[in-house]
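In the part that follows, the structures are each spelled out as structure tokens.
Please treat every number below as a calculation from the coordinates, not as lab data. Note that this is a predicted model, so its numbers are computed, not measured. Cβ atoms are built from the backbone, for glycine too; each structure is taken alone.
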Structure I
Amino acid sequence: MTSASAALPQPGRTRAFLRLVMIEHSVFALPFAYIASLTAMYDWDKNIHWGRLLLVTVCMVGLRTFAMAVNRIIDREIDARNPRTAQRELVTGAMSVRHAWTGALIAVVVFLGSAALLNPLCLALAPVAVIPMVVYPYGKRFTNFPQAILGLAQAMGPIGGWLAISGEWSWTAVVLGLAVGIWIGGFDLIYACQDVETDRKIGVMSVPARFGIPAAIWGSRVCHTITTALFVWYAVLTDAGAFFWLGLLIVAGAFVYEHSIVRPHDLSRLNRAFFSVNGFIGIALFVCALLDLLVRGLTV
């Protein structure tokens with residue numbers, strides 16, 4: 001009876017794993033993969049291919065789940081020494097390292113399998129997308145700029161979304177990927193500011209820890225200015241219409257708001273900037289991009 005019970009799925013472990021990988025944070029990257037995929041569909045035959053869009057979703061969630069699980073596994077000792085992260089599942093024992101690795105391996109197999117179902121180029125490049133996901137957690141051990149590695153990892157989403165539909169390399173998708181990567185790297189600069197004292201104490205490397213919070217905040221502002229410029233470039237390359245340009249105005253306004261509530265000597269609203277504003281940016285631009293493509297002739 002005991003062995004039979006042990007073989008059954010463990011709901012508590014599943015919930016702990018989903019908390020571990022913060023599955024809800026897929027909202028940051030998924031909208032931009034959808035923008036790239038839908039734009040590629042518009043260029044291809046102006047029809048939404050729901051099966052391919054589903055596979056893109058599975059790929060994105062699978063790769064992100066793998067990346068987050070590996071990040072938590074590699075960083076568990078650092079997390080244990082940081083009061084902010086000391087309650088994470090691998091630190092408290094709510095999730096074992098073995099089960100975390102099991103979840104990570106399942107996620108990467110799902111990612112590779114979905115890529116294989118899309119087209120040969122996606123399958124061939126899928127392992128390349130995995131590399132920065134594994135390197136990033138180690139970045140804080142050997143460089144003051146781990147956000148650059150994070151940005152590279154996040155840039156894969158829009159590029160992969162375009163490749164999933166077209167099966168061909170696209171520099172237009174690279175522009176969108178760079179915009180997303182620099183955007184996420186920029187707001188991670190802000191997020192890292194809350195751990196400055198702990199990072200310096202335990203030897204974790206980052207821009208705020210090395211150069212100070214003001215430098216990190218200004219670096220984030222520069223990143224988001226570049227992001228806005230890249231979004232504009234993408235709009236020009238894709239002959240975007242009024243709705244997309246409206247979305248860019250909304251994004252620019254959100255960036256201004258984000259940087260008005262986070263200041264070098266006032267991080268009290270950091271979580272609002274990180275979670276609420278950046279989640280809003282992805283969803284808002286996706287909605288505007290979708291409306292723009294529908295108005296221009298994309299068929300559901």
Structure II
Amino acid sequence: MLAVSNSDESLASADPRSTRIGWIGTGVMGSSMAGHLLAAGYSLTVCSRTRDKAAALLEAGATWAQTPADLGGVSDIVFSMVGYPADVAEVLTSDTGALTTARPGCIVVDMTTSQPSLAVSIAEAASRKGVHVLDAPVSGGDVGARKAALSIMVGGPEKVVEAVMPCFSLMGTTIVRQGDHGAGQHTKMVNQILVASTTVAMSEGLLYAARAGLDLETVLSSVGSGAAGSWTINNLAPRVLRGDFAPGFFVDHFIKDLAIAVEETDRMGISLPGLENARALYLALKAQGHGQNGTQALILALCELSGLTWPPEPA
């Protein structure tokens with residue numbers, strides 16, 4: 001059990017022999033991330049809107065909690081990995097949220113991509129109860145979650161980050177404290193801005209290659225190891241070639257992230273036309289009925305603009 005204190009200095013590191021973990025949200029990524037903690041020997045209590053999505057974890061030994069509040073009172077560290085900022089507020093700060101029952105000394109770690117301002121307000125509310133908070137969004141998608149190879153961007157006090165580091169190390173390979181509360185979310189916005197334009201470029205390049213009559217596998221073998229190489233090219237482009245648009249990360253959730261990024265750029269008074277263009281294309285993709293597909297489905301929006309289907313015939 002973690003030391004119960006309002007001082008960061010006395011926080012003990014998470015230990016599978018004594019630290020009780022609560023996990024809220026067992027979707028595409030959350031189920032794998034929680035599974036790594038369970039496999040390492042941590043006592044795990046889970047809560048999700050749909051119990052069926054937690055079935056594998058429950059079969060592996062996790063305990064079910066009906067509400068986040070039920071989970072909060074029996075956990076030393078609470079992780080949340082849900083969809084939208086409104087979901088974060090609901091599972092943490094509502095009348096049935098985990099913070100209503102969390103004891104002093106508990107640590108709450110929100111790993112959802114959410115609003116930096118919400119991360120700050122949750123931390124302020126938690127501090128009044130002697131509860132510690134980190135915002136720790138991730139990058140790496142479903143593949144990174146399954147392989148425990150995520151990049152984790154953390155905002156919050158250094159001593160709290162150190163206490164949770166044994167858990168983070170079971171989920172990711174790159175764990176960096178970016179600053180105080182909200183800094184993790186700001187860093188994730190940087191990530192999403194970069195990913196947005198990279199995915200547009202990947203989609204445009206593949207559409208061009210297909211219309212030029214090139215062998216797409218051969219093209220990827222060349223560009224994937226050159227200056228154009230990226231995680232997106234090497235992980236998502238092969239899915240596009242297979243016509244696999246299943247979600248590693250939902251289009252709907254990515255649109256949410258881009259909306260947060262646009263809100264922040266407006267607040268900062270900066271202009272990012274590449275971000276705006278990518279957001280417009282993703283909104284068009286959603287309007288075509290692909291909100292529940294993976295982000296690699298963006299190529300379908302470009303095909304629609306060109307009056308084509310995927311894969312198109314050579315010109």
Structure III
Amino acid sequence: MRVGWIGTGVMGAPMAGHLLSRGMDVVVTTRTRARAQSLLDAGAIWAKTPAEAADGADAVVSIVGFPEEVEEVHLGPGGTFSASRTPPIVIDCTTSDPTLAERIAAEAVDRGARSLDAPVSGGDVGARAGTLSVMVGGDREAFDRARPIFEAFGDVVVHQGPPGAGQRTKAVNQILVASATISTCEAMVFAVKSGLDPETVLSSVSRGAASSWTLTNLAPRMLDRDFDPGFKIEHFVKDLGIAVAEANRLEIPLPSLHLAQRLYEGALEAGHGDRGTHGILLALEAEVGL
């Protein structure tokens with residue numbers, strides 16, 4: 001299988017690496033070639049543009065930062081749909097706007113292809129381990145054909161419904177993640193401010209009813225003062241904005257989502273945009289003088 005790959009960030013690079021390890025031919029492009037060097041060293045082929053990466057591939061996959069970048073790499077000049085031979089399957093793994101996913105799917109159909117919106121969850125840890133959760137919207141037959149790609153980097157791969165369904169499922173995921181991360185950070189602040197040893201506290205609460213992925217994977221990073229991004233706050237603010245927009249469109253009040261959006265926007269304004277999502281702890285600590 002020949003796969004075009006667009007985007008080699010914290011998650012994109014290891015995800016593409018899993019395709020190479022499974023014997024797929026990967027044609028990669030990203031804005032800065034140096035960021036793709038590890039993949040090129042492993043046997044990937046360099047392409048100058050998304051169109052070149054997509055040309056003649058069995059599928060093309062993008063994982064970039066923001067919806068406007070998704071639009072550019074697929075619908076813009078030099079985008080995948082301007083390739084001489086449009087791939088039969090166009091996949092976007094970015095967390096993006098569901099309505100944009102629907103537009104891309106319609107454009108794909110006009111060109112005799114199919115598009116899948118397939119955002120992922122699991123952060124840098126899951127990307128490196130190949131254990132991401134992949135939430136897919138789009139044509140079912142295309143999903144079945146693309147399954148070997150998804151299973152290269154994901155261990156939970158679920159078809160959620162028509163175009164846009166993958167992105168809407170990811171919005172559900174981010175609503176859950178936001179509340180869990182904020183409550184974990186608040187709990188750590190409470191523990192320290194009340195004179196407790198947070199490591200000792202964590203050994204108790206992480207095994208009871210409060211146990212969660214966030215406690216297991218992010219709380220230890222907080223205690224080590226390791227705020228390197230598995231997923232950046234600036235991107236999470238984008239994700240929460242998408243979820244809020246969808247909630248508003250559906251006319252459903254989600255007060256905890258709106259609160260999370262305000263808190264993360266505050267962390268972004270405080271200069272923590274390049275930190276991991278657990279970096280909101282720094283903003284909360286500043287508020288209480290820690």
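In table form, for the structure just shown:
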| item | result |
| --- | --- |
| Among I, II, III, structure where helix-only ellipticity at 222 nm (-39500 (n - 2.57) for each DSSP H run of 4 or more, over all residues; to 500) as derived comes to -25000 | I |
| Which of I, II, III leads on distance in nm of label points 7 Å out along Cα→Cβ at positions 44 and 268, largest value | I |
| Distance in nm of label points 7 Å out along Cα→Cβ at positions 164 and 180 - highest-scoring structure of I, II, III | III |
